[in-house]
Structure P
Amino acid sequence: MKKIRVLVVDDSALVRSLLAEIINRQKDMECVGTANDPLIAREMIRELNPDVITLDIEMPRMDGIDFLGRLMRLRPMPVVMISTLTERGAEVTMKALELGAVDFVAKPRIGVADGLSELSTQIVEKVRIAAAAHIKRAAAVPPFAATAAGAPAVRAPVASIGRVSTEKLICIGASTGGTEAIKEILTRLPADSPGIVITQHMPPGFTTSFAARLNSLCQITVQEAVNGERILPGHAYIAPGGKQFRVDRSGANYVAVVEDGELVNRHKPSVEVLFKSVAAVVGRNAVGVMLTGMGNDGAKAMREMKDAGSYNFVQDEASCIVFGMPREAILHGAADEVLPLTAIAPALIARLSSATDRYRV
């Protein structure tokens with residue numbers, strides 16, 4: 001059996017040792033080397049040709065973000081970020097995902113040894129996913145600091161959808177690779193879009209930065225979902241990390257329900273929970289979108305949405321970082337159209353703008 005060869009890059013000797021130990025305990029993995037800064041890592045990549053890199057953010061001589069940006073432009077390869085769970089860590093992690101990191105693990109600020117040991121299952125799972133991910137060469141992007149500091153973002157003009165019933169709702173589910181896929185769709189939707197509800201697998205502490213980043217780039221308003229809040233047209237609501245998010249109805253209005261429920265399909269938030277509620281509450285006025293992600297979360301509920309009358313778009317394999325969730329949705333017969341990522345937003349607009357579609361107006 002060919003083992004996944006992993007290079008660990010972290011300035012902490014303790015973290016390097018712990019990660020190497022966690023990786024080497026797996027029958028299908030091998031830590032082929034460790035580096036305490038990106039310049040050493042650069043030489044080790046040339047020498048060892050690893051399959052996956054785990055990368056810290058704050059390191060001497062060159063921080064992890066600068067290194068990641070250069071790596072993904074010059075030699076794209078699977079990277080799992082090791083991020084400290086802080087506000088700053090969350091913001092920079094969003095930038096890492098934008099640059100092409102496959103995923104991240106939030107390491108504790110204190111009690112690192114015990115914390116990483118508790119996260120060992122998550123770490124090795126994300127390394128396995130990264131090893132199988134479709135990695136593309138990153139394009140140059142504007143400096144993250146400019147928008148993070150509050151400088152105005154340039155928003156490309158988007159065609160109006162026109163008069164759309166407030167009964168309509170766009171429902172999006174995603175996991176690994178989903179932050180950039182969601183950005184691709186939301187930045188191409190106009191301010192007069194129907195309400196949008198989103199579940200992206202993400203831990204507590206990171207969805208706030210994710211929503212803020214999207215809000216700075218989109219014509220629609222993007223925010224974390226708040227329990228009991230009315231779901232409005234022109235707004236997108238993202239499930240808070242560590243909470244379950246579903247849609248309910250109060251009179252003529254859709255409202256967000258955010259609660260501390262059980263794990264569903266090993267996830268909280270879970271796409272299954274959101275899509276199941278949409279099937280029951282929204283029915284034929286829903287448009288479903290399943291994006292890149294590992295596993296099968298949301299596939300059965302997306303089929304329930306279709307059976308209830310929704311029209312569903314699923315991202316195609318070629319444009320996915322990980323094709324797991326879209327594949328399962330297709331296998332469950334939930335997809336009406338399978339499209340490249342860049343075609344989904346135009347298809348949504350066309351579907352919602354059409355006077356001959358099957359929605360109620």
Structure Q
Amino acid sequence: MKKYPALIVNHELLKENMRQVVSWCNEVGIDVAGVIKVTNGMTSVAEDYIESGAKWVASSRIEHLIRVKEAGIDIPKLMIRIPMISELDTLIEVCEYSLQSELRTLKELNIKAREAGKLHKVILMADLGDLREGFIDVDELIAVAEYVDKEMDSVHLAGIGTNLGCYGSVIPTKDKMNQLVTYAKRIEQAIGRKLEIISGGATTSLLPLFDGEMPDGINMLRIGCASFTGPLDDIRTCYGRTEMDALHDDSITLEAEVIEAKIKPTHPIGELGVDAFGQRRKYIDRGNRKRAVMALGRADYGDIGDIIPQLEGAEVIGASGDHTILDIEDCKEHIVVGDIIRFKLKYSAILNLTGSENVKKYEI
């Protein structure tokens with residue numbers, strides 16, 4: 001018997017999404033690193049990526065990649081958050097590749113890799129204006145690249161990369177991609193050889209690909225969001241591009257149980273302060289309407305805007321940490337306590353739900 005709240009992972013739909021994304025990239029000479037962090041590192045999802053043609057499995061959490069290794073999944077593993085010095089020993093044992101942006105970390109990595117008898121491959125990150133990780137000074141980037149290539153015996157300079165559209169909301173335009181390729185060419189000239197990898201970003205970097213503006217040289221994208229949400233979360237990824245309609249938006253869904261169904265006023269009664277999250281909210285008085293209280297809350301999924309009820313006429317109107325309230329006045333179906341309501345999910349909700357111990361996970 002299924003227990004609720006329940007997260008449903010549909011592997012066939014996931015693989016169809018992943019195959020489409022890999023196909024888009026392969027058509028222009030780009031390989032895909034399949035990012036599994038949104039699923040809390042589910043090894044079955046890593047296997048989906050491999051079956052769909054991904055060349056690497058990637059995550060920002062070393063624990064996820066440990067699970068992939070322990071499952072015996074034989075594919076290069078890429079750490080996509082700049083590693084902590086305190087986790088370098090584990091990184092060397094688990095991952096073949098990592099993103100890097102600090103010379104001190106690289107020096108420590110070289111020592112530890114030598115002691116472990118390993119050769120670890122790195123992608124140096126260039127900050128092209130999004131202001132998260134990476135070298136913002138191109139001369140410093142080139143100098144560190146030369147140092148790694150010529151002075152380090154246990155760290156191999158595999159390439160360079162960038163990240164856009166996360167902290168600073170910077171769009172991966174043609175100009176940004178050309179800037180990355182220019183940096184790569186300067187490094188290649190400095191070290192006297194060709195880089196194996198120029199990693200042009202994540203799902204948002206599908207934009208120049210769709211426009212036919214991805215420059216020659218970009219040969220890796222680190223893709224997660226598109227594979228899981230498709231067009232549902234498009235405003236965060238590809239800004240309403242119709243190409244995303246080729247992807248499923250329900251490869252991962254949520255089911256939750258109704259624990260109360262009553263007619264109540266729509267405006268709170270009494271002197272108002274702040275809600276459970278310290279926010280002062282405004283309420284619209286729409287008279288008395290039927291509402292359903294669900295047995296899950298923001299502690300499980302985050303923001304109420306990231307879950308979309310698949311019950312016609314239902315609207316999420318609020319939530320506390322453990323309860324979610326739906327307006328069901330306009331629903332054609334008669335909703336009672338014990339009924340199950342299904343939700344589609346945006347990226348942030350999946351990220352939270354897969355890590356919640358209170359949400360049961362089911363794979364089909």
Discussion item. Please compute mean count of other Cβ atoms within 10 Å over residues 31-38 for structures P, Q and give me the label with the greatest value.
Written reply: Q
Worksheet item: mean count of other Cβ atoms within 10 Å over residues 55-62 was computed and gave 23.0; which structure, P, Q, did it come from?
Response: Q
Discussion item. Going by relative contact order in percent (Cα under 8 Å, 6 or more apart), which of structures P, Q comes out largest?
Written reply: Q
Worksheet item: helix-only ellipticity at 222 nm (-39500 (n - 2.57) for each DSSP H run of 4 or more, over all residues; to 500) was computed and gave -11000; which structure, P, Q, did it come from?
Response: P
Practice prompt. Determine which structure produced the value 1.7 for distance in nm of label points 7 Å out along Cα→Cβ at positions 47 and 71, calculated from the coordinates; the candidates are P, Q.
Written response: P
Worksheet item: Here P(r) over Cα pairs in 20 Å bins from 0, in percent was calculated and came to 31, 56, 13, 0; which of the structures P, Q was it taken from?
Response: P
Worksheet item: Given a computed value of 2.6 for distance in nm of label points 7 Å out along Cα→Cβ at positions 223 and 271, which structure among P, Q does it belong to?
Response: P
Worksheet item: For distance in nm of label points 7 Å out along Cα→Cβ at positions 7 and 39, which of the structures P, Q scores highest?
Response: P
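Every read-out reported here was derived from the displayed coordinates using simple, explicitly stated rules and does not represent laboratory data. Please read these numbers as outputs of a predicted model, since none were measured by experiment. Cβ atoms are built from the backbone, for glycine too; each structure is taken alone.
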